[in-house]
Structure P
Amino acid sequence: MFRFAISTLVLALVASTHGEESAAYRIEHQTILTGKKGLHFTQSRTAIIAGTPQQVILTTQETELTGAHGYRDMLHVFSEDLGRAWKTPVHIENLRRARQADGYDIVIGDVCPQWHAKTGVVLATGKTFNFRDGKTEDRARERVSYTVYDPKTQAWSGLNIVQLPEKDREGRPMLEANAGCHQRFDLENGEILLPIRYRKDPKTRQYTTIVARCGFDGKTLTYKEHGSELTTGDAGGRGLYEPSVAGIDGSYFVTMRADKSAFVARSKDGINYEPIVEWRYDDGQVLGSYNTQQHWVTHSDGLYLVYTRRGANNDHVFRHRAPLFIAQVDLEKLCVLRKTEQVLMPETGVDLGNFGVMDLNPQETWVVTSEASFPKDRLDEANRVLLARIHWAKPNETATAKLGSSK
């Protein structure tokens, strides 16, 4: 078992959408894994496994240090004490990168695991990475992929592909569809709101985001329908991609990465969305998040956004992908409440932008990330898989929390 030191707790106050202090949380930092020479752990995310004892599973991927997408084998790591100790990382044999008959290496990647309560399994969705002759990435072969972990058999299903329509609602082809680095939302009936991005035009790399309503029976993930097809229309950019969905108070929200900024849209049914809005603070200033994913934290008192941005004395960090920030969202105005912004995970000069969120229980939320994009003079360093625990204060603890507020 691996055991790791826990960092000092950071206390933060959270303001409500009405500008009054409504809740508090404290942040606890922990290192889960440390990489090995020549390979880094990347795209590390966690999922709860209900039962007795309750377990947490972390999926991660070994990645070469040269190039942007040197993804290799998938591994998993388990904890049976809610993350205080972790077992040894194990390769998932039927998810190893493998050579196909046509000469391509294929492997699942950008994986996002999440417990599916209706069927009692972990459904992990992502994309396929395809390498011609094991070397050259071929984006044209990307597909929405998934794999299923069944705690009863303690085994993964292997790589599966979601069958999507050949054409979208405009009659355009759905090219290079993938569901990597996202956040899905599970409905009470077991259906899934799965965010996906794809290309309409083979001549331009501009992505369109949809949210697909899918069925899932514990083994097979089935596309049923999608609604709005969202993009920026920016001729010089790559459109909208790496979307994440959250649901709260009968409404749904999707946040989307773009090359030069970040955007959000709202929906009443989860698939048909209002026009996109650029992420801003409540004072009107652009948030400054760009070319990086954002994800949601949902709590009983509101919806929060986790993101990276410019303007934090972080020009030395690749694409300003650290520190990670957290702030509450005004659900009516679709903006970030500036006074609630806190550093969730501090920067150390490396990229923290590929991360995931997990609800451990009503009192605790996890954000897990992997250090990446090391400067050349630090490439020999082992990277770390990091955990930020958000401990939510109970209502009667808020007054005590104010005494130690960092505000």
Structure Q
Amino acid sequence: MSTPTSAEIFTPLDDPDPATPGDPFTRLRYSYGQLLGAEDFSTEQRYFLLRSRLHNAALHGFGTVWGLKVGSTENETALTLTCDSGLAIDPLGREVYVPQRVCLDITGLAATRFWADLAAPPPAPGAEEGADSPRRRVYVVLRYQACLTEPIPAIAAPCSGQDAGLAASRVLDGYRLCLEATAPDLTGLPVRDITTRPNPPADARARLLEHILDPDTPPPARLWSGADDAPLLLAVLDLEPVGEPAERVKLVGSIDNSVRALLPAVQAVADLALGIHLEAAGAAARFQAGALRSRAGEGADAARSFIDFSTTRPVMAASLALGSLRVLRFDEANKQWQPVAIASQTLTATGISLIVDEVLPAGAPLQVLLLGSGPEAILDTDGQPLAGAMGEVVPAGTGRDASLFTLHPTTA
């Protein structure tokens, strides 16, 4: 039996990307009695994988979706870099998932050959640091990596090696997190950026039309041609050796996570642009309270005061308990809010009407407190709790108390 070479021993069970090269525009067509082989099933998977990547890259872009914050823990003897779990999409539309926090001890980095590849950071404005500076800049880079796992017995060609009878039965969409001496180069990747076009038209629609009709990026075929290197820059940090010869490295300043590309959800962009969380099309309005009014009674009701307020949705009568709402008036003499007893409460087409057996002082501040939380929360007819006063941004299904204020009128 022949002795395996070192190349055979140390060849990793990896493939740059088993989904490529492929064709995202050709899929299998089945017929009764059709004989299917491994390549047919691979074609089926490639179609859906590459279509998903085309969608990600062309319609969303690339960058950090969530997480992946790069940090550090340092003491007098050690320096460890950390990267939190998270999700990103690379320039080829591939999801890169880091399932758990990653730690890397870089205490002895200055004693490795990698240190010689590092360049000094550019000098700060007005500073004289340069090539002679002991400081070195490092880039934290994330890449997609597919790994072949779970080998199983397979048919091997005659006279094959002893491992030829095994074939990987799974493909794991993994990642590779590296420290690199230079920032990633995205040249040749289908990266689209409307902000870098020279002399853009003033009209927003014209700019968008030009961006779509005259793309300045490589053709999208790169997405499925087998190109495997699409790095994502996560962070930049500067290091300095300690001791002579260097015994360890220390972090200079803070780790810069702002250099990374970001890929926020469409909803998040809408929230930032408009300042409110957009409701889905056709969604019911939030159940909220507003438009508090009060008036003095007349005639037989001269010893009473009337208070009413609107709600955006009809109130469930059964939810109005004794403690569901309170009325308070401000006592100017004692400088404090005083409770006012409620004689009756009635549901109206637009909200709730209250009667109090008290003549409220003209011009006195009036407050109505409505519960949207706790066991006595006010509910709408769909069973949703009151979500504060009108205009508040409250997550769907969440209750919040509301305080409404007005001045009791000087005349009826």
Structure R
Amino acid sequence: MTITQHSKHRRRQVLRRGAAAVALAAVLGGIAAPAALAAPAAPAAAARGALISVTPLDTLGRDQVVAELATLGIDPGTVRYGVSAYRLAYATVDPQGRPTTATGLLVLPRGGPHRLDLVSDTHGTLATRDDAPSGGAGYNRLTPYLHASAGRAVAAPDYLGLGGGPGAHPYMDTRSAVTASVDMLEAARTAAGRLGRPVTRDVYATGFSQGGQVAMALGRELSRGRSGFRLRALAPMAGPYDLTGSEMPAITDGRIAPASAVFYLSYFLTAQNRLHPLYEDPAEVFRAPHAQAVENLFDGNHQVKDIVAALPATPQELLTPEWAENIRDPRGVLAEVLKANDGSCDWKPAVPVRLYTSGGDTDVPIANARACAADLARHGVRAKIVDQGPDADHSTTAIRSAPQAVRWFDSLR
């Protein structure tokens, strides 16, 4: 989760259309490139993970990757190669299991071994569809570049309803985030092979904030052996693994900054209400004058700065008394929803796990990582907690942790 990890800059993308697009279409057997951010249409009988289209995005040399990482202060010490980036559209399923489509970012190193291991890099909270990895710039594009420049292929799903996917994003619906991520891996495998850079079965899973939780849940799914991929390591960063026991209590007791708490609560409750009957009228949950505006703010088209400007400053100003109490002591449907999206760490990984976090995080407090480590310990798994320190806020946790995760992945080869 984050409201601070949005594009700090809008750098000019190096779009390779024209001759490059023609050459790519020939390599891919005539797969058409969709218009930017258009919702792709899947064949009626397309299998999950079927590749629909590929669009070339960036081609950067090594020095260009280093320069881009420097714009956010990301350590470039692991950069060995330039990168080529592509936007994939693929078939997947929605939260009800019905066929739909999604998009994501595939990044390949310009060098390194011919056959590549694969990194799944799952992003944090995004309310604006264009900020997804395949659609925008900033951190959500740069961490895939960081991992790819070290010599691995990277699959970064946009999730449902973000990037070029149709509909609203089912925010914090862990199950659909996992299906979209698994299917992105399959689409990435197909595309990489056709681009002449085949991938192995090995997957290194990482992700930040919301994506940290998704990475843990994705690891559990891959460990079941049904996907054809083999989990090698887990390196989630600042994930809200424990909504019931850590994240919601931190909203109530002030460990989460009020502005962040308002943003997350508004987004979570409106998104989950599309999936579960939390309320019939937003006025049951949100105080006037916000009740009639909140749901429209999270339509995927509003910029974060505009959403924040339209919301109140504190949870007390946002929620009705009844729902303020429901957040303090979840019950009914809300308790069921939280439970359904908890438990991403309640399993036994057969691979090494590192949990990146920080004591200074006021968006996803360190209690989440400690709860995750405790869940894993009950299964006999010892996960190392990497604390970036009391001076590291949510954004800084990501900036410090991502290069460390790359180095750790390198050490496991």
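Before moving on, here are some points about what is shown:
- FRET efficiency 1/(1 + (r/R0)^6) of positions 253 and 381 (r between Cβ atoms, R0 = 41 Å, to 0.05) from the coordinates reads 0.65; which among P, Q, R: P
- Which entry (P, Q, R) yields the derived value 0 for helix-only ellipticity at 222 nm (-39500 (n - 2.57) for each DSSP H run of 4 or more, over all residues; to 500): P
- Ranked by mean count of other Cβ atoms within 10 Å over residues 205-212, structures P, Q, R are topped by R, which has the highest value.
All of the numbers you see were taken from the coordinates with simple rules; none came from a lab. Just so it is clear, the model here is predicted, and its values are computed rather than measured. Cβ atoms are built from the backbone, for glycine too; each structure is taken alone.
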